[in-house]
Structure I
């Protein structure tokens, strides 16, 4: 456990929290451990702590995006695949206590087991050291991914986000138009506009029609947010 503590950057005062976080129910059942001597309760707590930390982070750092996008961004960060990937990055599977059946069927590499254990470790750190230590660990593992996904959301989902913003107040559909096309066939640049009720909300360019439309939607969102701030 000392080696794992060095990897995660946190030294437990009560190592029973970490031991429990690493214990799968299959191990507890096979070894007839009493009570809740496995990680499911810590996983439950860690899931809540993780959601709070990531939610707080995106709320504070990305104050230019609406609630719907914040929800999607948080969900993409705390999804099972992402957590299993982070568990693999710290070799968490090597430290798990698994029953023989789980061991023989590849439990140390199973996505659901790894993701649950990662959340359990978060819960264990929270119980042992409080929210600040849990936040330090979570952001050390996920902050760069949050920032990367924010950029991807900004460019890839702008049309959906703009539609959600407009539909709060209007049933009139958005209209996208390709307003310019230039360059040789192998290197074309497109310009697109997005309009609502006859008014142009934004204009953008891209190397494809879809990319130009996304850029136009992002420009419109920026303009709407700026107007809202004023």
Structure II
């Protein structure tokens, strides 16, 4: 399976570490943040990855070249940072089937094999890896509503950074999606934040009748946005 890694952002909350390098090259536990993302994808059975670059893109390309271990790398440029949905859409010319999205600032203590294997089951069109969070955190991320637990976590709605979260089941920056999501994203308009949101594209698929399931991520993770997150990620890696 192919992977898509959005890694175009600067990482302003990590300044001054990102003054002269992209967020994906900030070191966590002695190696660049993106190296941890690539290792997770390799452990998940992914053999090829499309990396969406933007801020100081040349630094990432120079650092990793066209491969990381057994992972073949293709780069696409997000000239204007217009949200996660827009970033994922840049990979469309290189993807013609189901693919994994793993945000380029995610450090995981495990892999995504469970989500990928679940996607292979008959009748499932997409998988959203989720985790339970508190209400305050839910206001700052994507929030998933499911029909009921007995229905296997079938997704009925996804909203980005809601003022009044309909649930505390949050997206994790880990998805297994069908290629049809690109057409869905093309139908979306910018959100109130002025960005093209990936949850909006997923919502189009839901309304079109796609079966999308929410599954527990199944491992600890740290979304690296601040210096404190680097420390937390390093502790997570030490205990892995």
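Taken together, the values in this text are just the output of simple stated rules run on the coordinates, not laboratory data. All values reported here derive from a predicted model rather than from experimental measurement. Cβ atoms are built from the backbone, for glycine too; each structure is taken alone.
Each of structures I, II was scored by distance in nm of label points 7 Å out along Cα→Cβ at positions 11 and 123; the highest score is held by II.
Tell me which of I, II gives 17.2 when you compute mean projected area of the Cα convex hull in nm². Label of the source structure: I. When distance in nm of label points 7 Å out along Cα→Cβ at positions 107 and 203 is calculated, the result is 3.3; to which of the structures I, II does this value belong? Corresponding structure: II.
Source structure of the calculated read-out (mean count of other Cβ atoms within 10 Å over residues 99-106, 24.2) within I, II: II.
Suppose helix-only ellipticity at 222 nm (-39500 (n - 2.57) for each DSSP H run of 4 or more, over all residues; to 500) works out to -7500; of I, II, which structure was it derived from? It was calculated from structure II. Distance in nm of label points 7 Å out along Cα→Cβ at positions 3 and 219 computed as 1.0: which structure among I, II? The read-out was computed on structure II. The maximum of FRET efficiency 1/(1 + (r/R0)^6) of positions 115 and 171 (r between Cβ atoms, R0 = 30 Å, to 0.05) over structures I, II, that is, the highest value, falls on II.
Kindly point out which one of I, II the value 23 was derived from, the read-out being relative contact order in percent (Cα under 8 Å, 6 or more apart). Of the structures listed, the value fits II. Could you figure out which one of I, II the value 2, 8, 15, 20, 21, 17, 11, 5, 1, 0 for P(r) over Cα pairs in 5 Å bins from 0, in percent, for residues 43-162 alone was computed from? Going label by label, the one that fits is II. Which of I, II yields 1.8 for distance in nm of label points 7 Å out along Cα→Cβ at positions 27 and 51, as computed? Answer by label: II.
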